[in-house]
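Listed below are the structures to be examined.
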Structure I
Amino acid sequence: MSGGIRFDSVTVAYDGNVVLDSLDLTVGTGEVMALLGPSGSGKTTALRAVAGFVRPASGRVFLGDRDVTDLPPYRRGIGMVVQQYALFPHMRVDANVAFGLKARRTPKAEIRQRVADALEMTGMAAYARRHPRELSGGQQQRVAIARALAIRPDVLLLDEPLSALDAQLRSGMLTELARLHRELPDVSILYVTHDQVEALTLADRIAVMDRARLRACGTPRELYRAPSDEFTASFVGGANLVPVTVGAGSVSLAGAEVKVDTGGAVAGARATLCVRPHLIGLGPGPNQLTGVIREIQWRGATHRLYVEVGGHTVLADLRELRNPPGLGDPVVLHFAPDDAVLLPAGVVGDDR
């Protein structure tokens, strides 16, 4: 393996409190791996272990074939971007981008060329002589990315890089990061976020973290369409998770028999039915459920219906309805058998 990142049973603890527990994970050369999870799940600790800012209590960290566990940060050759930009306010943009190169004693002529290349790549060439205070938040983040790219790292670490931006800027930066990924096919990227959209948009694979442990890892499509447990289903894209009883080729949900692939589940066992809200239809159809409207939210292009079905709330995201039902109205919902996934029963996040 000439590039990439590998965690080999990495554990990090502070004062005996384990914040990253036996992480085994490999990021391939040129791959974008998103670490997705709630606050305190261990994702930023994992990134800091790669950067060299925290020392594992056990396990090893590899960059390519190099064991870097005992190396200081400046000897790892990593580019890093954090959420607060960390630009030097007294330096112009070009000087900020050149900082890492000067620290590495790069020849002056090469510094000039690398700075120009990095600013051009991030669309900031016209702002080289400005100071950070003269830039918008999105522009400052582009400069931070340019600084990380100027050293031409094999590994780029991004720690919640868009969280300080507003929704419109975040969307634009997602597009720019996707473009940069295409232009830097050999750079391995570890991207820490709690935002599902960022992970689904950018990542080749997503590692879902929960309470210091790796919960699941797969492509965005795999985790979205076939999650392995309730926590992954609820955290990657949002889902209806309804307790059911397994039958023969069907499950019992609030007294209704609905057809799903039960796999090897034993008849009579308890399980959880997972269906994404946008796959729920209104009106008669396969796998009908009868319920009562408890809340309606208009979201511009869609209406979200909160429907009580046998004591459980089922969410349905529907294209904007011309004549939506009212609160308290009875409704019929349906979903296709292939759009449902049967998961092991358990409280969300509690089946470790």
Structure II
Amino acid sequence: MTNFKNARLVLPHEVVEGGLRVEDGLIAAIGVAEGYDCEGDFLMPGMIDLHTDNLERQAQPRSSARWPSRSALLIHDAQCAAAGITTVFDALCLGDIGFEKERNQTFLDGYADLCALRPTGALKVEHFLHLRCELPAAEMPDMLDEVIDDPLVKLISVMDHSPGIGGQYKDEARYRRMRAAEGFSPDEIEHVITALKAAHHENHRKNRSRIVKRTLARGIKLASHDDHSEEDVIQNEADGISIAEFPVSLVAAKAAKARGMKVIAGAPNIVRGGSHSGNVAVMDLVRRNLLDALASDYVPASMLEAVFGIVAQKTLALPEAVALVTSGPADVAGLADRGRIEAGQRADLLQIRLYDGLPVIRSVWRGGVRVA
């Protein structure tokens, strides 16, 4: 266990100079003067990432290159720790969506590896599962049935990536250009689009009803994905969905917040200065107080950089910006034991120093034990 001194503590509502005493992996007291010298660096809570595709990217770093699955999980885990993420929700897709045919195998392998490695102490950060259910996929409900009772499953989202239907790929012409840029031929693209539309009409409605009922009956947090319109949000509210993940329009985000839903958006959108696919700029959501949590989406390191980018633009003060990656996601996920520097909270902590305005992680602790 490690006590801390000479830090700038990022508390829920202010930044103060001081230290921490840690006992049994928890923050015992604030204000102690002995222990590890933080040299005046920021000390903030470890980050909580509710949605990252990073494990999928490690399992298949190239479209034709598959990496050994257990090695991929350990690489993903190490990258999360190095990025300051001490609690990660591994977002794994259930269901074939046409161009990513290896995703089902990634889920099966990733789940088996997580079950095997989690009890060994080999993992640096705490892992939970965020199951992304592709509604048009015929095989998806049976895949979910295999794991839905596992306590690792803390979040489930329903999504439909059928081109021309709605959400992220509502613009079918943009979808065609994206797939063409990835090297697929016009015939291949047409074949997949036709098959996905047919699967949508066959399976979307019945799969959505089944997944919503099963998820809510088990008390698992349920999110929508890529909401485009107020009508999308109204339907979600009627179905008991309480989280809007990655709304693609300002209209959808406003509608979700107006109905008391939690809103999650992607940190890379802030770092890059906007969406890579033409959707709403997340900074606009921050400015309008429409955002509850940032997730890394596809770049673990994006979360911390987004936080300090928000502060640099004078949109939020540091404690409020930090809350978007700590207490905010903790509240969304129902994790009451972490996300804040307060007595009784887990000692998941990050030591941060700024270099020319860029945040650099110097050390990471999980439960008071250094992991990076």
Structure III
Amino acid sequence: MLDEAVDFIKMYYMENNLPVDQLEERLKEVEKDIRKSGQYTHTSDELAFGARVAWRNSNRCIGRLFWQTLQVKDQRSILDEETIYEKLLEHIEFATNEGKIRPTISIFEPQKVRIWNHQLIRYAGYEQEDGTVIGDSDSLAFTKECIKLGWHGNGGQFDILPLVIQVENRKPRFFDIPKEYIKEVPLRHPEFDWFTDLHLKWYAVPIISSMKLEVGGITYGAAPFNGWYMGTEIGARNLADDYRYNMLPIIGESMGLDTSSNANLWRDRALVELNIAVLYSFKEDGVSIVDHHTAAQQFKRFEANEASANRDVTGNWTWLIPPLSPATTHIFHRPYDNTKNLPGYSHQKRPY
């Protein structure tokens, strides 16, 4: 911990052009705390800087150009479930911002708070007796856990799951999210009137809550964060993957395409129209979203900015390339070093 703490504190002082004498004093303070108790406490400014740099270091994220705009909510020392729930609702409301989405992170007491949800807003998945699924297949395990805790869903395609909060070793508790906090976008197509008959929609803000934030040797197990959606996350994955909502066959048939042959590229045509519908609907409703071509151009600017700052850009190529027409972006045609730098966000073992 001491080595990571020293590296981080030096980075914080150097990148913010803070006085060297203050750095030396802070390093002594941190070392004293670690040697005495095995821990130290970040200042709010250090924590905010660490969270933003963690976004800058996120190898899987194409949207890193905006890392400095991350709004950091320091929610440490809150150890009762009701107040944590209130702070999560505040995060949802602040980040949603009536559709003008603000990149936001809420950071809770390290090691003592866990949020069981993968995302704060997520649709439930219900397995039927014949093995089919109503709703989101990716949520099956978590939905079952919520039901064990006493939650009752409506059994629909787009039921919002509750927030499940655990503090220390206490029993986890679930809290429903009031409807007024959840902005959803009904999907329609600019040309196909029949598209509205599919009754598709998606929530406006992806707030990842299952990852841990690592800053200077300290791990924050509850640090939900969000940006805004890239259209393909919804249109080429969530609604298109055959193990999720699997909408491509239905859309292909509705378009009058022959879905019996791979050679006519019916899936590709259906996929493009689904992504057009997602982008069109979000923009019509005034909800922030970015198409994958613009996102790639923004990432290129991020790479140029980092080069100007004499920092190497790391990245996971398989995640950076968009799932739709990746070869049309510069990212597809170059390699990336997938070395993990700290501060950073990383996956952690599920609490259930």
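If mean count of other Cβ atoms within 10 Å over residues 192-199 computes to 13.5, which of I, II, III did it come from? Please list the in-between numbers first.
Numbers: I: 20.4; II: 16.9; III: 13.5.
Label of the source structure: III.
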**OP:** For Rg/Rh (Cα atoms, Kirkwood Rh), find whichever of I, II, III sits highest and give me its label.
**Re:** I
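Values in this text are rule-based calculations from the coordinates and carry no lab data. Values in this document were obtained by computation on a predicted structure and should not be read as measured data. Cβ atoms are built from the backbone, for glycine too; each structure is taken alone.
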